[in-house]
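Structures are listed in the sections that come next.
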Structure 1
Amino acid sequence: MYKIVLLRHGQSTWNKFNEFTGWSDVDLSPLGRKEAGVAAIAFKKAKYSFDEVFQSELKRAQQTTKIVLTGMKHKKIPIINDWHLNERHYGNLQGMNKAMIREKYGDKQFMLWRRGYSVRPPQIKKSNFTYKEIYSNSVYRDIKIPLSESLADVIKRVIPFWKKTIAPEIKAGKRILISAHGNSLRALVKYLDKISVKEIEELNLPTGVPLVYELDNDLKPLKHYYLGDQKKIQAAIDGVKNQGKK
């Protein structure tokens, strides 16, 4: 049996203000740092340790990783950054308030843009204040940065990366932490659990809460569960579900 941990970054400064973030590179909020610290405590209590970390190129995931490993007093281990684990690109919605978008375009369109499996938000425009930061970032110089993504698009980049890069490390016996984002982790959950489009559209992953998967020898899930206080975790899940409401 193998075990992996998926960890959505702690609350970011834009999560705090209910804004579409996507590839915008924002910091953790004070609460997000606290959430990462609580995750570290949960790992220590359950006697977890890791051999390798895969994380996105976005600093909110990287800050979460650092806080977790420091809080665990973990020995130095390889940390691999890769854009394939980045959050979904929300196009021209990036930097915009979710409640305002919902009010302007209505519930149906808002939910299609936010959670529609194959629906892409409007493509980002050069006038969007997040554009320059993303498209001038040297980290992405060798790739064609998307202008907008659906969850289906995210799956097309996450799963090949899982198969080619992460899965072999798991089969080699390494204990892996994947520190990433709501949509890149939902992409992986859909693949692992083979759940329907409707189910994945309704799935909410809380920030800063470790999600453990126990896998068989073929990396098929045997079970999965969150580490930590289950009542608090459910409240966090409900908070993600209600984003976009005033």
Structure 2
Amino acid sequence: MNYFLQIYGTLPRAGPGSNELTQKAFEMMLPLPESPRILDVGCGPGMQTVELLRIGTGTVLALDFLPEMIDRVNAKAESAGVSDRLETIVKDMREMDFPLSSFDIIWSEGAIYNLGFEVGLKKFQEFIRPGGYVAVSEAVWLKPNPPSEVVELWREYTEIDTVAAKLEIIKRSGYEVVGNFLLPPSAWTDQYYDPMEERIAEKAKDWMGVPEAEAVLNEARNEISVFRHYSDYFGYAFFVMRAKRI
């Protein structure tokens, strides 16, 4: 885990995304209370967390199971001058136990897969207020019959599926679909793969001959390579939905 964190845990973002895309999804949520209560599930280093505080007037509770990520969230919020509206908690998302209907918005960029897409959406229903919003970004297939390299990359995430299939899951989970959009290639490269390549170059010499470390570097290199060659087969999509209103 230490080698993994030295690559993946030091990136600006924990996965594909951008502040502009966070804002785009947030702006789909109308109407909102004057000061919405937001839960950011699997916040990672917290770039979207701080952006939610910057563009909104509400409070955010940022949750991640890694203390290192929570430390980064707190530092970013302090630097941005929004720490007075931020709470953080070190907790596994599988162990969330908030009171019912605690939040106006539940947000999760690239992290709901840890629960499973449908399982996660149903879990969120416990904590979202009637008429509240849920926004998640999730891996999707963009066209059929992906090459073996792509299939292998996503082998451990068996729930990757088409946008249409994800929309059906949202509907049968009891939500109203507000909107969805695909993330552009720049959302993968600018703050994720480009800085990842820099980390790989920084560590390659120092970690030479250390099997565990070299395995992490090779995994990261392969992930980037598959994206560069086959990104027309897979991507990430943002889904914005609304809980049932009483």
Structure 3
Amino acid sequence: MIGTMKKFGLATSLIFALGGCLVGGNATANSKDAGAAKDIKTRLQAQFPNARVGDITPTPINGLYEVVLNGRNVVYVDREAKYLMDGEMVDLKQKLSLTQKRVQELSKVDFNGLPFDDAIKIVRGNGSRKMAVFSDVDCPFCKRLENDGLKDITDVTIYVFLMPLGQLHPDAARKSALVWCAPDRAKAWKELMIDGKLPEGEGKCETPVERTGELAQKLGITGTPGIVFASGKLVPGAIARADIERELAAPAK
């Protein structure tokens, strides 16, 4: 059981990397399912007191239940909660991962609820399309995103949340402060990420870095870059420009 709990801790990063959304084809919940869900929750909570056991719903497989753990992790258990499976459930007919689909739904972000005053605002063209990026100034994947994915995109407003990962990049917090304290933050960000030019100054002003770290943890963003689109979709990693354009075209929520 100890090993299983460790896996739960790792599963957040793994599932975040895979994506996912609402499970399709689940049986309609009824009183029998509600009773089973209550029993399963009680048994799992007793087995794993440090885990947050969320929604429990029947799957298309008779006797197998989907369990949401710690807000975004999806696992499966039998009716008696004797066996637990941590992996993907795939609908072979639809060629669709029900697990990924569900997790994506659980990871939806209220885009308009983001604290934009804590972000660097970059407006290109008419700025009509919107997205947010949680980024580390020393993250090579963040630089790839800036140079390959975002560099030539126009008619977009990009909110950059500075998220230095101190364990990986010890100097990132200092550089983030230099960018945030610069007279023109958008210009300082571009010059650093595109041109490799470090902003001048001492970076002694108050920064939102700590708040951004707390926000990222709340949203389930465990690495950089983490991209949030106006649709509410959360996407990890440096995706290609074509993928960014497709997500920017999705209806805002």
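Quick check for you: by relative contact order in percent (Cα under 8 Å, 6 or more apart), which of 1, 2, 3 is greatest?
The structure with the largest value is 1.
One of 1, 2, 3 was used to compute semi-axes √(5λ) of the Cα gyration tensor in Å, and the answer was 27, 19, 19. Which one was it?
1
With semi-axes √(5λ) of the Cα gyration tensor in Å, for residues 101-156 alone derived from the coordinates and found to be 24, 16, 6, which of 1, 2, 3 does the value describe?
Going label by label, the one that fits is 1.
Read-outs: derived from the displayed coordinates by stated rules, not from any lab. All values derive from a computational prediction rather than experimental measurement.
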